[in-house]
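Visitor: Quick heads-up: structures coming right below.
Nothing in this text is a laboratory measurement; each read-out follows from the coordinates by a stated rule. On a predicted model such as this, the values are computed, not experimentally measured, just so you know. Cβ atoms are built from the backbone, for glycine too; each structure is taken alone.
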Structure P
Amino acid sequence: MNQAQKRAITYAHVLNEVIEDTQKIQDDLNPKFQQIKEALTAGNLTDMKSSEYLKIQGDFQSGTDEYAKLTDKLHNAKAPAKLMGVHLSLVQAYKDYTQACQDMINSMKDDRTVDESAFAASEEAQDQILDKIGKYLMKMNQIN
């Protein structure tokens, strides 16, 4: 096995780990996100126990911190030359996704109030960025 092949295999492993870890975080956080979103829609977020709300907020921050670590891991991965352009786009999308998640957290105030327009804008941004990430991953598969 030559150096380029080793590099491609190593990159594939890192990419797979990043995707799997991202999915695990999303699977953990999505029910909590739905809980906040449903309470906002119903107009009863302040009925939620403060401790529960703050725990969700903390879980969101922990997840976002993990996304930042995954972004760094992806950034530091050595992509094969033929994937370099898509790799750089993917890294940027992960950075943007992490920022959109942080924007959502920042929209959630400690007193159980939420800047709903910022929350919704963050949700929309996250959806759009996840679409981009999916397209970049599909493009990588087509190049290989």
Structure Q
Amino acid sequence: MNFGKLNRKQVCEFLLVKERTLERWISQNKPCPRAIRMLEMRIDGRVSNHPEWREFRICRDGYLWTPRGLRYEPDYINKIDFLQKSTHYHEAQTLALQAEIDHLKELVGSREKLREMGRDLIEISDRFKFKDAMLRFEQQKKDKSA
């Protein structure tokens, strides 16, 4: 990690002050306390005073370094929003497809039930045909004997 130091011009640009102001702070040995804190943060590469950002650093090369030593480029950080949206989209698609799969499983189960019911209806129909045939046979017998 390359945090390095700043030259006078970079200090003035960073603090948004004129070089005369910086010279006065140095000559009188009375720098602005806020400027000192900001410069310390800048030189250390710290991102913010917020406690959750305490160990994060930005090096002179523009990389964000995490407390665990991971390095991120600005371009990658800019893509995080897109990556999150893409992830949410794919999660939603996954849920929709899972719901469709569950529905198809229900349909398969219903198909099996309908198939079983169809077999039962055929069996019942066959019994009625047999009974009907027997009744017709009995009726024909009676008609012949009468």
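Visitor: Of the structures labelled P, Q, which one yields 13.2 when mean count of other Cβ atoms within 10 Å over residues 23-30 is computed from its coordinates?
Guide: P
Visitor: Work out the source of -30000 here, i.e. which of P, Q gives that when helix-only ellipticity at 222 nm (-39500 (n - 2.57) for each DSSP H run of 4 or more, over all residues; to 500) is computed.
Guide: Corresponding structure: P.
Visitor: Work out which structure the value 12 belongs to, where relative contact order in percent (Cα under 8 Å, 6 or more apart) was derived from one of P, Q.
Guide: Q
Visitor: Of the structures labelled P, Q, one was used to calculate semi-axes √(5λ) of the Cα gyration tensor in Å, giving 35, 14, 11. Name it.
Guide: Corresponding structure: P.
Visitor: So, one more: For mean count of other Cβ atoms within 10 Å over residues 95-102, find whichever of P, Q sits highest and give me its label.
Guide: P
Visitor: For FRET efficiency 1/(1 + (r/R0)^6) of positions 71 and 135 (r between Cβ atoms, R0 = 41 Å, to 0.05), find whichever of P, Q sits highest and give me its label.
Guide: Biggest value here belongs to P.
Visitor: Looking at structures P, Q, which one was mean count of other Cβ atoms within 10 Å over residues 39-46 calculated from, given that it came out as 15.5?
Guide: Computed on structure Q.
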